[in-house]
Structure I
Amino acid sequence: MSLPIVDLIAGARPNFMKLAPVERALRGYADLAPRVVHTGQHYDPGMNDVFFEQLRIPAPEVHLEVGSGSHGAQTARILERYEEHLLASRPAATVVFGDVNSTVACALAAVKLGIPVAHVEAGLRSFDRTMPEEINRLLTDAISDLLLVSEPSGVENLQREGIPEGKIELVGNVMIDTLNAELDAAKALRMPERFGLKDGAYGLVTLHRPSNVDAPATLRRLLDLLGELSRELPLVLPLHPRTRTAAQRAGLDGRLAGGNGLKVVEPLPYRENLGLMAAAKVVLTDSGGMQEETAVLRVPCLTLRENTERPVTLTMGTSRLVGNSSEKIRQGFDDVLAGRWPKGRPIPLWDGHAGERIAEGIVRWL
């Protein structure tokens, strides 16, 4: 008799770091069979294959190969193809991660067929409905049966939205499991040396959100500011494909040529990025995941957003919201260089064991 199958949905780069510890923990239960389903939302090797290799995730048993597209078209393709998969091979449950299009599409396909859904990283809210991720979070939480939460604000948000308490479980941040597991290997790569830099003597920058890269005037201003800041502290900018395309469309290729202390490089695999982040003097980013990682690494983080769904990184971590305001970014940068920055505190349940708690919660629930 075959074991009950639990589908684990991987769609985009942020999902991979969350899925890996859960998949490993579920493999420890003899009465369940975890099955990795890759939607293909991120499909190029730099955003995909290398993460599976580094994080020791088994090759996906199912690949939906949806590719890129507008939010509506991509979400519809994922829903359609995952539904076809479910009709052919029904699992006991579907586990979705985070807030990407794959998250909401697979949750919706499953719940319409009466398949229980668990949402890892449930309850996070930026309260900004112009962000597609916020819509994905709200919809996924509304239809999920088990809501596995990374920080206390998530529990409060779900309770306020009327989710029954019996569906909610505070398990901690599973991304930190991956960080802890990979940190030594990341440091061993000696990434700063590869760029001619010394530990604690450079900054790491990432940009990809529409609010920062889609408007040519905003992107031009940010790239010019990074050029100025890099005269005071070398900056490494692994360039997201979305940002490169936006810069080329806006005729800003010259700003990406580097110069001063700005080093523009190709997107980095997980370990390489973590190695750079861990030894940085400061991180400037619009990535929610990097907000969390810098909080644990105790690296100052200028968060290039007006809001965040991860408020614990502001109150207990090392993050400050600066949006894309040149004045706020400059002030934060100066504060870091002057040593005027909080050291951060340990965040409860961000301890490297969230994957085990999630697996235990899923097994108990099923």
Structure II
Amino acid sequence: MSDTALVGASEGVGLEKTRSLFETLSRVAKYTLVRLVFLFLTVVVGVYLVVIVANMGGYVDEIRRGNIHQMISLEISQDESPEMRALSTEAKQALIRERVAIEVKRQGLDRPFIVRSFDFLRQALTLNLGFASDMVSDTGSKQVKLILLERLPPTLLLWGAANVTLFFASLFFGLFLSRKYGSWLDRFVVAMAPTSSAPAWFYGLFLILVFAALLQILPFGGMVAAPPPESKILYALSVLKHLILPTSAIVISSVFLQTFNFRTFFLIYSSEDYVEMAKAKGLSDREIERRYVLRPVLPTIITQFALLLIAVWMGATILETVFNWPGLGRTLFRAIGLFDTSVIVGSQVIFAYLLAGTVFLLDIIYALVDPRVRIGAEGRTR
């Protein structure tokens, strides 16, 4: 073959590679754009539903108007100034109506709820969380952002410690059970899996009854002893002591079901034909697990771990209330009781963004850990 033909062939190969790269980049860019648009629309719909539910379809506005009228009426009735005493009953009622109208307009309650709901949605999507109507932070601020940020560290501490412990314990225990399929321990875990239908706060009540009320060796609740220890070491030990019961409740409520799930995935992949082929080749059990069992299960493991991490943001309203834990879950519970829409919506919109971002990143991670997955290939595999 002549030099000219060789050069032409190499140029053709280069053009083909460039065209293939361009097509891949175009496919990934298109997929990314479409995926982001759909995720954002999902967030919009989800947040708007939260706005509607948090306001009970506008009924909360009626409650707030009633509270305003009651507060101003009480304020005027208790005013003992000479000017107020000189007013007749009709004049006082007119003054009450005037002040109520001013306050209602100041809070924007004079507009229809459907209009205000879209204002709530716009502010929430731009993370302009605004101010709470009733709740305040420890520093006395009504900013929703500060209220949530103050309660975030306790929630991260409790749910981070509990969920990470639960995840890795169930993962390694599930892998261990897949090697002991049919043993008495395996049957015991399968039999105990339905106990995870009970929520964590249910087990928390029993733990409080046994270890706090009867044995009196652990505290009933709270995050630290009162008054808090002055020494940093003693303070940390007090926090760890208060962590024992709520963390145990979370782990007990889910460990059997999580272990059963992981054990089932490991058993499914360990019975594949390529695993039997690897055994016939003489590969060790550890190598077979690492290359042919753990790797196919890796997308499932990553998904559960990622969703577990973002679930930390929400905490659990009832569990934190049972243990009097000063986290986001208890804050949300108080906000619901006070009809504080701004705090409810602010908490949920951040979770919605975290969930959407996690789902988007998981698509990319799947393509990195699983060579069969192609981004933007509409479900086709290599």
With helix-only ellipticity at 222 nm (-39500 (n - 2.57) for each DSSP H run of 4 or more, over all residues; to 500) derived as -24000, matching label from I, II: II
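As an exercise: FRET efficiency 1/(1 + (r/R0)^6) of positions 121 and 265 (r between Cβ atoms, R0 = 35 Å, to 0.05), calculated from one structure in I, II, equals 0.35. Which structure is it?
Details: I: 0.80; II: 0.35.
Of the options listed, only II reproduces it.
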Source structure (of I, II) for relative contact order in percent (Cα under 8 Å, 6 or more apart), computed value 16: I
Of the structures I, II, the one that 1.00 was derived from, the read-out being FRET efficiency 1/(1 + (r/R0)^6) of positions 273 and 305 (r between Cβ atoms, R0 = 35 Å, to 0.05): I
Which entry (I, II) yields the derived value 2.4 for distance in nm of label points 7 Å out along Cα→Cβ at positions 329 and 353: II
Winner on percent of Cα pairs over 17 Å apart, for residues 33-136 alone once structures I, II are ranked, highest first: II
With mean projected area of the Cα convex hull in nm² derived as 33.4, matching label from I, II: II
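Each value in this text was obtained by applying a stated rule to the coordinates, not by laboratory testing. Predicted model, so just to flag it, every value in this text is computed and none were measured. Cβ atoms are built from the backbone, for glycine too; each structure is taken alone.
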